[in-house]
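What follows draws every value from the coordinates through simple rules; no lab data is involved. Everything quoted here is computed from the prediction, not taken from an experiment. Cβ atoms are built from the backbone, for glycine too; each structure is taken alone.
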Structure P
Amino acid sequence: MKLFLDDIRNPKDGIGLVPSIMNKFYFENDWNVVRSYDEFIDFIKTNGVPKFISFDHDLSDEHYNNNILSDSYVEKTGFECAKWLVDFCLDNTKQLPEFMVHSANPVGKKNIESYLKNAQKHLF
């Protein structure tokens, strides 16, 4: 089971945002798509931790406005999804799944990757 988190794009749209070696992977049809933080949480609580997650950072129009500080967001980002996932896995003695970040937001992408890699290294 694979999970694709993105407010707009579908898995095939992730091509070009990930290393070219992963492009074929995004053409596979066995993706479950969620569009928001709440859908992400509901999916995992209902179906369990997927084998693989592809993260987007910006999950709402407000995230695309560079003049808004992240502390003032109403909608949660993919980074909050990553933090929730780590807590969920720790609380339920589950391993973190494999992941990729397909976000076009370079800072958001780096934040998610760093957080999850650090968690893998030190917590699991």
Structure Q
Amino acid sequence: MTEKNILVVDDTESNIDILVESLSDDYEVSVAMDGESALEIVAEEPPDLILLDIMMPDMDGYEVCEKLKSDEKTKSIPIIFLSGATDDASKEKGLALGAVNYITKPIDKNIVLSKLKEHLS
């Protein structure tokens, strides 16, 4: 069985480091530090799942999600938002845009691994 590919999109290097370290034993991990790069990576080689930060400069995670969900080729890729925003309105917006889940920061490795397993099965 081939490893599942996870795309991590976050503009904070420390968050990327935590996720890559946490996931690389079980998954092939790709990284994008902004929304535009994420869209380019997905167009080139669609991942099995995307972990997507919301608050990023230029193009936020909501806009990235909207673009992916409006494209026939990418709309079925599961997206899990990762965000420091813990309010219900942010969570509801993310899920309404098509995300399959929403995880709040700080990142808990066990929660992320559990959600990945749930949405990749």
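Summary table below
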{"quantity": "Among P, Q, structure where relative contact order in percent (Cα under 8 Å, 6 or more apart) as derived comes to 28", "calculated": "P"}
{"quantity": "Origin of the derived value 17.0 (mean count of other Cβ atoms within 10 Å over residues 53-60; candidates P, Q)", "calculated": "Q"}
{"quantity": "Structure responsible for 2, 11, 23, 25, 21, 13, 5, 1, with P(r) over Cα pairs in 5 Å bins from 0, in percent calculated and labels P, Q on offer", "calculated": "P"}
{"quantity": "Read-out mean count of other Cβ atoms within 10 Å over residues 5-12, computed value 18.1, structure in P, Q", "calculated": "P"}
{"quantity": "Structures P, Q, by distance in nm of label points 7 Å out along Cα→Cβ at positions 45 and 77: label with the highest value", "calculated": "P"}
